Structure 1
C-alpha cells in the first residue's frame, strides 16, 4: 500500500524521500531512500506513515531515530496506518501537527489511485494536505477535528467488510450443500448490491482465491480487535464484532494467517462439513 501511494505522489510531482526496513523495497519506488525514519522526514513539510500495526507505528514514531526525534513543530505527520484510536490520540498529543488519514482500498486500488481517504485533524492542516490526498485517492472524507475520529471510521469500515465476508462464507457453504453454483449466487448479489467490494471479495470467495494475499488475515483479526477496543472506549456494544473475532481466531488456528482475509469464509465451509 505504502509503495503504491509513494509512486502516485511521485507521479503527481511531489518530492519524496522514503524509508522501509527493507531497503530494496524502498529503492524500487524510485525516490530518494533514507536510512532511518528521522532522516526521511528531516526538513520535510509532511511525513506520511503507512505501517501494519500499532507496534510498527510506535517504533517508527517514538523509537530511536524515529519521526518524533526529527520533525519540526510545523511538520505535518499524516498517519495513514490502521491503528487503535488510543495510539492515534498518543500521536496527536506528542506532535500537535498530526492528522489521521487512513485509506480504504486494496493494493491494486492504491496503484490505480482509487483509494478513499478518511482524514481528521485541525481543519487548516487537512486543507493544506489535500493535494497529497488527491494524489493518492479518488475522494477525501473529513471525519472530524480529532485525528482519532478518522481511525474510528476506518476500524468500523473494516468491521463492515469483515461482516460481509462472514455472510459470504455462511451463504456459500449453504448453497454448495444445496448444489447451487456460488457464482450464480454472486451474480444475483452483484445485481442487488452493485458494489465493487461485494463483487471483488465475492469472486475471491467463490473461486477460493486467497493467495497471494492483498490483505493478510492476521491483519483482519487485528482490525476486528481494534474495533472492539474502540467500541469499549465508547461504551457501544458490537456483538457481531465479537463473533467475527472468534471466526478469525478459528482461521488463524487452521494456519490461514498469511492468506487473504477473505479466506475467513473457509471457517463456515469447515463448519458445514465441506473440505474448503
Structure 2
C-alpha cells in the first residue's frame, strides 16, 4: 500500500475552475456593494452641504449668498468658511477632472470632457473683464447647485422674473425643491420643457448645436447623471437628502412663480417629460426608456 501524497493534475484543475467560477459570480456582487457604499458616502457629503448652507442662512437672516442671476457657482464660495476638506465637493464616484482629462480651458463649455464620472474643475481667479484664467486651477467637484437658489443682487432683485428665484431657505414645500445634487457642472438652472435630458449619459452640453434630441439648454441635462445606477442624489431645500429617479427630476419644483410680460410663469410639474404631461417611451432618449416613469 502506498500513501497518497498530493492532488492529481485533474483534481487541481477542477479546484481552480471552481475558484474561478466563484470569483466570476462574486466579483459583480462585490462591485455593486462598493458602488452602493460610495453612493452612501455621496449622500453623506450632500447632507454636509445641507448643514453648511443652513448654517450660512441662519447667520444671514435665512437668505442665501448674494449673486447675480447669471452666476451658478457662488454656492461653494459663500459657504467656503464652513468647509475645510475639498473632498466634500466631490462625489466618491468622480474619477478625473476636466484638467486631468486634458482640457486647457480653451473654447466654450462644449469642449470640456463629458461623462457621468468626470468632475468639473473651477478656476481660482477671474481677470478684470471676468474672463476665466485657466492657468490657475481651483476647486474640483461633482455636485452642483440649483442655480434658482440664490439671493439676487439689489439691482436684479426687482427685475422682471426675479420671483422665480428662491432667495431664502425658508420656503414652504422645500421637500420638493432641489438645492444641491450630483451634477456635471458647478450648477444648472432647469427650465420648463423642452429642457430635456441629454441624448446619451453624461453629454450635458452641445445637444442643441449638434441637432441631437435632448436638452436645448444645459440645465436639466447637467443633473441627469446615472452615476448611481438609474438614480441620482439630491439635497432638498428642507435639508433632507434622498435618492431620486432620473425621470423624477422633471416633477421636482426647480424654480418659483412670477408674472412675466403679463403671463404667469412657473415650473410645470406636469410638463412634456412627465407621465401626466403625456410622455411616452419615444419621448425619451434610448438610454432612459427603460427607467421608471413619474
Structure 3
C-alpha cells in the first residue's frame, strides 16, 4: 500500500527502510534521486513521505499475500536500481525463500541494477585476513546468505548487481560500548575488531550508485582493527558501563580487508579510526 507519492517516478527503490535503509534513502533524495522505500511498520509511512520518499507498506514472505505481491510490483515498476536491505534475521531461517519473490518481481519489472546489502558474517572466523574471494556466492554454498547473494549475481540473473558485505554496524542508537558491557569470560581477547559506522555505510552505498560500480563484491569495514579486549573495554568505559572481561587465551580471529572497495570506488572513509567513530554513536 502506498501513500501519496512524490511528483517524480522513483528510479531507486530501497527495500527495507530501517536503521540503515531510511537514512540511506534520505541521502539519495538529498542527492537528487527520486526514491521509493518500503517498511513493515504502518506508523513509519508518514516519516518516509515527509523525507521525500515514496512510501510502501510491504511484508516479505516466501509466499506473498495478494496485496503484498501487488505492492511489490507497484514499488518496482519503472525502478532502475533496487537497493536490497533485508537482513537475514527477517527471514527466520529461510532467507533464500524470502528473497526469491523479490528477485522474481525485479526481473518481471525490468530492474536493471541491484545493490545487495550483505554482511561479513559470510566469512569463517579464522585467524587470517579475509578478502572477497574467501567466500563465494553459489547456489549450493553452505551459507544461506551466500546462496541469497547468488540469486542476484548468478549467471542467469538479468541484473548488473553489486554485493556489499558490511562489517559490524555502529552509529546512532548502536554504540559499541553496549555490545559486550558487563559480560564475563569472553573469548578471543586479541581478535581484531571489524566494524563500520553508519555514515560510511551510507557513503559507500551512495558512491556505488552514483558511480555505477556494478558487477562486484565488496567488503566494507573501517581500516582500524583494534583488539576486542582493548576496544570494547574503552567503548564501555566511554558510556560509564561495566567493561567486559575476557578469558586469557591466545586465539585470534578474522580481519576483514576492504582494499578492493577503496581501489574501485575511491571512497574515503569518514571514520576509519574506530576510536573516533565511537564518539559519534
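The table that follows gives values for the structure above.
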| read-out | value |
| --- | --- |
| When mean count of other Cβ atoms within 10 Å over residues 98-105 is computed for each of 1, 2, 3, the largest belongs to | 1 |
| Ranking 1, 2, 3 by Cα Rg over 2.2 N^0.38 Å, for residues 10-153 alone, the structure that comes out highest | 2 |
| For 13.8 (mean count of other Cβ atoms within 10 Å over residues 34-41, calculated) the corresponding structure among 1, 2, 3 | 2 |
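FYI, it's all coordinate maths here, none of it is from the lab. Quick caveat, the model's predicted, so the values are computed rather than measured. Cβ atoms are built from the backbone, for glycine too; each structure is taken alone.
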